[in-house]
Structures are given as C-alpha cells and as structure tokens.
1. Can you tell which of P, Q, R yields 38.1, 132 when Rg and Dmax of the Cα atoms in Å is derived from it?
2. Which structure, out of P, Q, R, was distance in nm of label points 7 Å out along Cα→Cβ at positions 238 and 350 calculated from, if the result is 3.4?
3. Given a computed value of 15.4 for mean projected area of the Cα convex hull in nm², for residues 174-421 alone, which structure among P, Q, R does it belong to?
Structure P
Amino acid sequence: MMAERLRHDGVLVVGAGLAGLSAALAAAPAKVLLLTEAPLNHGCSSAWAQGGVAAALSADDAPELHAEDTVAAGAGLVDPEAARLLAAEGPAAVRRLAALGAPFDQRADGGFAQSLEAAHSKARVARVKGDQAGRAIMEAVTVAALAAPHIQVKTGAKLVGLLQDATGRIRGVLARIDGQPVEIAAKAVILAAGGIGGLYAVTTTPAELKGEGLGLAAMAGAVIADPEFVQFHPTAIDIGRDPAPLATEALRGEGAKLLDGAGRPFMANYHPAAELAPRDVVARAIHAERAVRGGAFLDAREAVGAHFPEEFPAVFAACMGGGIDPRVQPIPVAPACHYHMGGIATDMDGRTSLPGLYAAGECASTGVHGANRLASNSLLEAAVFGERAGRAARDERPASGPYAVVTAPELPDEALQTLRQAMSREAGVVRDAEGLGRLMLLIGDLEARHGRAASLAAARLVAACALNRRESRGGHFRADFPEAAAPDRTFVTLDRIDPAGLRYAAE
C-alpha cells in the first residue's frame, strides 16, 4: 500500500510521556506534531512512576550533593557533566511542573515534602500522595500540552520507520495512523519512544514499550550507548500480573523490611545499607533469596500498616487486587525489568549522531545514569533533557530533496512472547556467556523467520553488548565475570555486531 505523504512545517515528536510532552512544550513557538500510539497518559512509563522526582529542593541539600549521589550510584560510568547539569537544573524543573499544576505533597511550611530513597544521601524525592507522582505529573503536563496552541496531538499513530536521505540526515518518520501508512517529513524528529521493558517477560513497564524507537534509530545507523545496562526494580509485586505492579522504593525509605521465606530479614547480609542499598544490589539479593529459599517478601506492616490506603494507594490497590492485604501481610516481591540505562547516544541537548534526529527520555542515553540509575532520577531526566531537546530542535533548518524509508516488519505476538521469556531468563538480573549465547542464537533464528523487527534489533544490542562486557558493574552482573574491570562506556552501531550474534564484528 502506498503511503500518504505529508509535510509538517516544524518539529515532530514521537511519544507522549514526560520527555515527549516536555520537548513539545519547550519547542514553542515552532509548530509541533506529537505522535502517540496510545491515548494520552496510557502506554508510557511516566504515568506509572510511583516514587517521585529527585531534586535538591531543601535547605540542607544542594545540587552538588545530588550530582555526587548520581555519580556514585552509576558505578563508574556516569558522565559527570550530565550529572551536574541534571542536578543543577533539577529544582527549577520540579518547580515548573508544580506551576503547571502537579500537586506535589507539601510540608506545613509550604515546602516540598520529600522522601528518602535508596543511595540518596538526603531526602530529596518530591512526591504526590506517597505513590501517585507519575500519574499526577502527567495529568498536569498533558493539560498544558493540549492547551498549547503550537502543539497538535495525533493518537493512534504507531512509529514504523524513519525517513533518511543520502547524507544520513533524518527527515521525518513513517507512521501507521489508524492503520494507514503515512510518511511525515519535518525539519526535526525527537524520539521519546520509551524503553525496552516489553522485551522482558517480567516487567513493570507498559507492554507497548518494546524498544522499537531504539531499534529503528540503530537500523538507521545511530550510535547506541550502554545498551547492556538494564535496571531491574527489586520489588515488583509478585502476583502473576503482566506487567507486574510495583511496590515503590519509598516503602523501604519509610522503614519497610525485606524478609526471606522464613520471615527473617536478609538485606544486612548483602550490604551495610540493608534495604537502602543501591537497586542492583537489592535486586540481586532478592533474586538469590528466591532461588535459594523460595521467596522474598516486603514487610511494611509496622512501617505503614493501617495507613496504606491513604499513604500508598496504588500499592495498596495492586496488593488487594492480588489477594494480599499489605496492612497485615508481607508483600511477595520479585525483581522485574524496570528501566533501560542505555539508549540512543545523545549530547546534552538531545542531539544524536544522525543530523535531524533527537532523542529524550528512556530511549536516549545522556550518560546521566551510568550502570545503575539513581532512584527517581528518571522523571527528572525526562523533564530536564526533554525540555533541552525541544529547545534545540526548534532551531533546526528544514532540508529538501529525496529520502529513503528505514523500516522493519512487526514481530508476531507468538515470537515476541518467546523473545520475552528468553530475555528475562538469559539477559536478566544474573547473566553468563552460555545464556547470552543462547539468546543471540534465538534472536538470529527469529530474524530468519520473521525479518529484522525493530524489537529484535533492540534485543540484539542488549544481548551482544552484555556478552561483550566481561565484568560485573551496576545493573549488569555476569556470574562468570563477577568482578569489575575498567570503567569504559559502550558506544556501538548495529553494523558492528557480528551477524552470528556472538561477538562484536572485527574492527
């Protein structure tokens, strides 16, 4: 079927999470066409975020301390410039969200009420009703975007390709809108297409997020950074739901304890900070306890107890829906794919290695997360770097002339489910060469059967780079290489990966 051709005289944003909406708002006065497959506030991780937004907002905190904590959590791979910028611009970003109507919890003196979360040296997570931050922030930002005269929102629009000219410049996108293919040319494209959680069988993110923005950018030749680093949230609620509901880290900040199957606390055996250890440490500890002792539980009976319904309503509702009353019962928990630290490599203004293409949010890699994202830095990154990408993209000059379409087939659902099981099994909390090799062979087999789907390209990047990194660092743990080695970031293009999927191609 021939695609309809349209020209948008402005900036094209793909994705309507916090990064996409922040970019769209910041691109004014340039016209913005925002494409989203799902209805607004659906199909994006931003709306599901529970903990809140980290920023140095209190008198006893400072952006320098926030940057130091971000660098420390990132296990040697954080770009210090990115961390300083994020922390410096963080307080203003939170205040802008509040000015748009995000109802952050307040102290009696009118300041922001802030929670302590793992690996933070200060209580600096601005929250909404305990665990409602993502939803409340997205509602406020969505209202602002819909009211902005320069933004046009098109729902039911799925990204299926990129328009690219002979110089490598990205000239627009191929989208399927209400089932019909449409080529949309624009002066700049901002990908804010989310992460890769839907590639894992156990995930806390919307199923729609299958790394297709990352995969298409890679297929167009974009440099990809650190794709092997996937963060597994330690405390997904283990009640058999897909995606798994989340028990926010703020519960441990309030004093909830992790228990083994016999009801004994175990985190002190793994890290001196116990429940407030970095996420990768807690995730591996729970993974080990489940494997050896058959279960792990989050006990908030004393820390929260009867106050659950009003203090953590989302967690309370999810538990009750699964037959668990967290006021009187420990919550069964398991690690789940939660956030991708890697992504399309960008500078501090969202520019990728391909002219005309910007990226923001989870599909991008600014270097601010390193090997292990600091808790509640994700919404902050989306707001700060989404805005910066929008401001930079509005100044792009339009290009003309012919272009080609970089596109990929859709992976059938049965094949996707096979891939998801393999990703959780072989590229999960604990990895080794044997399992990653099996995964790459499976990806090759799926490509042979169904073509190179964008989701398969994303999965190949994760697995091949995990196989290539022969050390353990942050969210990447190799059972066969448990020690850390040199702290070098990964920068790779898809064409450098051996077709057999077992190693990088020779330089």
Structure Q
Amino acid sequence: MVLFQVLGPLEVRGHDGLVCRLGGGKPVAVLAALLVEPDAWIAVDRLIAATWPEPGAPASAEANLKTYVWRLRRLLPRHEDGARIESRPGAYRLRVAPGELDAHCAAEAAESARHALAAGAAETAFALATEALGHWCGRPFEGLDLDLGDTVARLDDLRRELWACLAEAQLELGRTADAVTTLRSLTADDPLREDAWARLVRAWHALGRPAQALAAYHEARRVLAAELGVRPGPELAEALRAMHCGARPAERPPRRELPRDTPLFTGRARELELLDRACTGNPRVAVVTGPAGAGKTALAVHAAHRLAARFPDGQFSVALHAAGSPVPVATVLARLLHGIGIPPALVPADADERAALWRSELAFRRVLLLFDDVADPAQVEPLLPATGPSAALITGRSETLHVDGAVRVRLGPMTPAEAAALYRAAAGERGAVADEPVVAATVRRCHGLPAALREAAATAGTPPIAPLWTIRRREPGKVA
C-alpha cells in the first residue's frame, strides 16, 4: 500500500490509515528532505539546509530538527522491521518498504512498460503506463518551496517517459486518436523532445490529417531552431518523408494554373530544347531574359505546357509584375501554400517561415512553377524549390536577373526564317498569299520581335483609317 505520495502535494497515511495532506511547515520540509533519498542516511547539516533554505539557520536549528523528527515519528506508522525514522550521530534516515512510495511504484511500472513494449506486449505496456501515470496529481512536491536538488526534474522526466510509453502502446493498439492527445501533452510539456514530435507527425497522418501533421512538423522545426539552433534530426525528417511518400487521404485535384498556350507558336526550337533539359536537371531552374516584345512569356508558357505531364502534382503561374507594382514575396508564398492545400490558419505569419514551409512541401512533390516578369533575384529566390523533383521557369527583362545554378536563356529577335513563318501563320489566309518582299519588309520593320510581328499580322490587309481632317463635320439635320 502506498504510504508516501510525493507526485503532487506531499501526503502520508498516518497510524489510522487515513491520508493526511501535511501542507507547509518545518516538519514537512524535514520529511520531504528524507523522502528525496529514502533508506539513505542524510546528514544533519543537509537536513538543516533543506529545512531552512533562507540564509542563516537559527542557532537552535539542530535542537528544532530533533523536535520535528519526534513529531514525524508520532505521525507515521512504524516500519515492518522497526522504527520508521532511525537516527545515528549526525544523521537520520527514513525507512520505506517496497510499494510504500508512489515515485518508486511509478519508476518500477515505467521499467516494466518499456520491457513489455520491447517484447511486443502493447496491451500490458498500456496498462502499466496508465497505472503509473495515475499516481500523479500535480507537480512533484507541489507547494513546497524547498531546494530538493534535481529530484523534481527527475520525476518530471519519469512522467514524460511514461507518456511516451503510453503513446507508443496506443499507436501499437490502433488507438491513434488517443495517442495524438497523449503526444500533444508530451510535446507541450517538453517541446524539445524530438522523438515525441516525430510520433505526433505520424499519428496525425495516420488519422488522415496531413495539415495537422505538417503543422506539427513545422512547430517542432521552429522550436528546435529557436531553442537549440539545430535543424530537425533523422527521426523527425523521416516522419515527414513517410508522410509525403506514404498513402495520403483523398485530396482536391492538383492546381493547373498555366495560362493558355500561345496559338500557332512558331520557332525557338533551340531555346525550347534548353528549357526542356533545364527542367530535368539539377537544380531544375531556368531563367529567360530579353527585351520587351521578344516573346519571353510566350516561350515560357509554351515550354511549360510541353513539360506539364512530368509534373502531376500541380502547375502554378504567378505574375510578379516587375514593371508595375511588384507583388510582395510573403503574399506570393501565402497564395502558393493555399494552392497546395495548406489551410489559411496553418500558414505562418512570418515570410521566412512561409518560405521554409513552401520548400518543405516542394521537397516531395513534382510541381512546375512559372514566375513571370521578375524584377530581381531577391523577388524569386524564396519561391524556388531547394531540393526534390519540382522545377521553375522564370522570365524577366533585366540582363542582371541571375539565379545561382539556373540555366540562362537569352531571348533576342527571331531569325528571318522564323519571323517570316510566324508572320504568315499569324496572318492566316492573308499571310499565306503575301509576297515574299512584303513579308521580308514586315520582318525588318518589326525587328524580328514576335509581339510586333503578331500585331502586324493582325492588321494586315486592314484599310487605313482616314485622317481626322478629311472627315466632314456633321451639320444638324443632315445625314452623313
């Protein structure tokens, strides 16, 4: 029968067998100090230091200590082999039989639960861990303002170890929802315990809650970085990988955001081959630059449509508007995270946190990204995949747009043959019957730029607009 309860407010069973909560006072301090090391001889000096933690114990401390021990002997039942509190010159000890101290009972149950788990006896481990945790009714030695060394910390660790055993047993028994509750308590109490975070990620995913699993991973990553300055270790990283690679619950279809492909796209065979190779290499990023009207966007969109089948997890297109009001990186990241299914409530407020979450998502997905009209590398770097099979196509006018490791495609005027073919295709029937000299002159006038060629093709054969001064001013009552 448990006689001493220290896993919460200190309680004992008296001679009458009734539980007595002792509260505060010097006798309780003496008893607590003796219970820290039951069955061990504790020097009088240590007991005095524990009983009077304030600077300077009174001169009568040793005499007072004898009085407090006498009171405790009157309160406590005798030990089965004699006196409960024994004394010898300069020391005292409190004798505790097996099963009489709740902390000892909990430690023994924890050891048995670990052995049961190792033996595959999850049901037994669950029962033992549950029984042991039932001894706690608060913080060890709660309410006592005493210096008990590392005793309280050790008992807190024991409780966390029991939580971990319980959660593992719950997972083995298929009680996944209960395991989530246990692991959330454990990670809240000990946020630096990486193995608990890893189990929580797995448990949320097993419940079909990938968003919560991902949120748990990133909360663990944030805590580890902030408190220890380290990245997630192998166990947590493996939990994330298993979540992405394992069977996932039904989700909404991947996003398909690519703009409409340019009708009658013509030429640029060499550039298209470069982009194809870039998006299958490493780091799978390509940058297309060139002057206005060179067809950068049209080329990137056409290349993206050719590549789309290789990226089944989605294709995203984002106009960053370098020429107007550039879109903030944090805004783009929020939109992309929403697009892959992260609930708005789980998108971090901090831009760096959003970028980290985005990179983590891309690490195990095959996603194609098209970033159009980029001003400078700083605008696009946080949006790019760091590892994994995803790829990005970037367009921009600036020749200084440089992304480390990216394949660069400098887009200039089309060759005369390509420009002529584009003009004839865009002009339709009028282009098919146009004289070679007329087409050649149009190509020269448009400097081989696709945008100008398409505009010229759209107006080919259109009667010119009469000058304003040739239009008669209507007079009232007359029909023009």
Structure R
Amino acid sequence: MNRGKSGGRFGIVDVGSNSVRLVVYEAAERNPVLVFNEKVMAGLGRSLASTGRLDPKGINRALEALRRFMALREQIGVPQLVVAATAAVRDAEDGAEFLARAEDICGFKIELLSGIDEARLSAQGVLSGIPEADGLVGDLGGGSLELVPVSSGKPGPGATLPLGPLRLIDLAHGSLAEAESVVDRTLAEQDWLKDFQGKRFYAVGGVWRNLARIHMAQRNYPIHVLHQYVIPARDASDISRVIERLGPKSLAQIPDVSERRVEALPFGALVLDKLIAALKAKEVVISAYGLREGILFDRLDKKEQAKDPLIAGCRDLAGRLARFPQHGDEFFSWTAPIFAEGILGETAGEERLRHAGCILADIGWYVHPDYRAHHAMTQILLAPFSGIDHPGRLYLARVGYHRHEGRGEPELLGNLSGYLTEREHDRALVLGLALRLAFTLSGATMGMLPKTRFDIGKNSVTLVVPKKYEPLVGEIVAKRLSALARALGRKSNIKVGK
C-alpha cells in the first residue's frame, strides 16, 4: 500500500465475510481517533463453503451498505477512503462479479487483499496498538482465521486458515461436533504452531471480544476496556466450553453477548479452545486493533509510525482538554529528580508512564472542583488509548486522581487497590502530589516551573525558587510540598535562590 500522510479524515470500508463496516478516523495518524463507525452484518460468506459462491442475500445487503457508506462519505467529508475486501470475496467463484458491482457503487478500485496481505495487516494492526506484542496473533473473521507470529515490533510469516465461524457453520451443517473435526484436522496440519507454544496469544475479532466481555462480567471487572484485557488461558478455555454447550436461546439471554454474534459464538469459542490447547498458551490478550488499524498504519510515513502510541494518544487528549497541552513536558522534566536513581528510581517503562501522567495532568481542570479527581480518573480509565496495559492505565488514572485529591482514596468503581502493586500505588501517589504542587506553584501557567528545582537529600526535599518568584511561595505551596515530602519519607524545605 502507498505510504504517506495527508490532511483530512481517513476512512476504511472493510468488506468481510460476515460484516461490512465503515470506520472514519479524524486523520491518518499514530493515534487514530474514531469519529464514525457503522457495521452491517451482511453475511457474504454464509454459504461459501457449500456453494463456492457468495450468499445472494448477503450480496444485496453488502451492496446496499456500500451505497449508504458512499453517501456517508460525502456527508461526513472523507477525502481519503480505502475499501478492502477479504476472505469471502477472495475465495468465491463470483467474487470478481461482486467486486465489479461494488466498484461501480464506489467509483474506484477496491483492494482485494490476498491471504498473506490480510494476515500481515491484521498483525500490523495488533502491533500498532501493542508494540511490545510477542507471541502469536489470531484474527478471526467470518470466513477465515489469520495466524501470524509477532516479535520485536514486526510480524512474521503466517497462515490463513478456513476456520471462520460462518465457514465452519456451513461446512459442518451447523454441527459443533463436525466443526470440531474440521478444526482439529486443520490445526494438526500446522506443524509450525509448536514453535509458539507457551507464548501469548493475541485475539482479534468480534466473536472473541464477546467472550472477553463475558469474562469481565464474571469477575465484576471494573475497567470496561477490551484492548489489552488479559484472560488466563484456563479461564478462556472454560468459558469457551460453556459457550459451546449453550443453545441460541441461552446465548441470547447473556447480557454481554451481541445478538448478532449468537450464531457464530459457539464456533468461535471452539476455535479458541482448540488454539489454546495447540499452543499451550498461558494467556489470551484481547486486541481491539486488527486489520483496519493495520491498513491505517501502513499508510503512515516512517516518522509517524515510529511514534509511541501511548504518548501520541495522551498528547491528543491533552490537546483537546488541557489549558496548556505543552505543560506535560515541563512537568516531566521538573519531576525527574524525584524519580532519579537513589531516590525513587524508575525503569524505562515507569519513565514512559510518568511522561504520560504528566501530559494528562490538566485534563480535568474545567469540571467542578468537587468532581475533578473522579472525572480525571474516569477519563483516563476509559480513554481510547493504545500501547498500555490495564495496570498501566489504572496507574495513570490514580495519578490523575491524586493530582486533584491529594492523598485521598478513590471510591470510584469499587476497590481498585488490588489491581496494582504497593510500589505502583506509592509511585502514583508521589507523582500525583508532585503535579498538584506544580499547578499551585505555577498558577497553572507555562514557563515558571523550569526556573525552579528540587534538591532531594537523604532526609529532606528542598524546593529551590528564584528570588523573583518568592511571592508565589505561600501557605498552600508549603502545605503541598510538605505532603509530597511525607510521601517520600522526608521533611520539606523551601530555599529562595538568586
């Protein structure tokens, strides 16, 4: 695909075996901000296995969806639009005929992805949202399963297998027992899978996201964000086996199961259970990023691709909500002495989270003071970030809370303390208190903080302030400095310099 970034909104129409979906992003950039998302469950691949052709009703539904999406493109204003077709259109005898009709509606050429391209782009999408991913990506569509190794930020050579739920339903005539034989036989032919035993499995696809929602509900898990949600492999297998045994009526009654996924869910659960067994996986990591995000990432220039997705996402949110979005870099430098070696110290990953916390420090300023702490915490917990796991997200949320509330303990979302280590709790409190002090000292303005500094000794924390800014050092500054020093197990001092 052609690389390059140009202005304006960027859209993708994904013509899949089960659904046809339009997603529109604010721009083609490292942190893709979704502004519109619509899906039609067309079922193009419903009868492909038995007839070799696309489902007639599915064709009509897909073409109607494309007509609407092209009208929406004009209505919303989407100068850059990619339309990509995958397994069903690729494999069907009448795929070329369907493409011709679809291209008449679109007015331009549709990209028919090969199995290799689909697998690569799906894996690239996962890596764009989880850059440190190391293991095997599985993207389950209606007609196919893409399996791709990922490591060191790059996808390896993978495979496309005919194990999508719609195809399995058709092949097995709706019988899970027959489908099990198909899955067992197909996976047994993949000798290369043994090289990834014991590694993480990164699950992509709507069916598997529904399984994750069920797991969240069972645990009463407080952070309803699917991206980078981790399910122990044993739990994933247990849920899959339960789902396999339930009939459509029982599945439809589960609150966390999409009605549109009821038919496919047992077959997708079967595939996941078999993959976990074949891989001897210990964990299943849910990725909200997949093919569409891979297509978008592939369009970015090298400089944009190299950006940290978490930092890019934090900058985007701060740019929308903070008074001075640039403040974050000042805070990052200003708080560095507190986390220096010999004081608190920090790993590269902890430094990255501190940077993110500093960027997000002011996103709650416009809310009523009584609600700022909980508002900031909620914004961070639920923000559409990538490049961060759930403990990291919770750490940043606690930083945002303490920045507004001081040493208090959040009541929001029940008891969250068990999801972080004592070290993480302590560091979130210290950073939050430091940011609370920073806003008080500077009057929430730019340029003043870099002229002050911390001198931190074995028993004391000294804030050094130039003579010019001495009048800014009042009772509240002293109080908040003292709170920070106590969190570090030290006493506070203020020194006026030249």
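Taken together, the values in this text are just the output of simple stated rules run on the coordinates, not laboratory data. Bear in mind that the values here come from a model prediction, so they are computed numbers and not experimental data. Cβ atoms are built from the backbone, for glycine too; each structure is taken alone.
1. Numbers: P: 21.5, 68; Q: 38.1, 132; R: 25.6, 84.
Computing Rg and Dmax of the Cα atoms in Å on every structure in P, Q, R gives 38.1, 132 only for Q.
2. Going through each structure in turn, the value belongs to R.
3. Derived from the structure labelled P.
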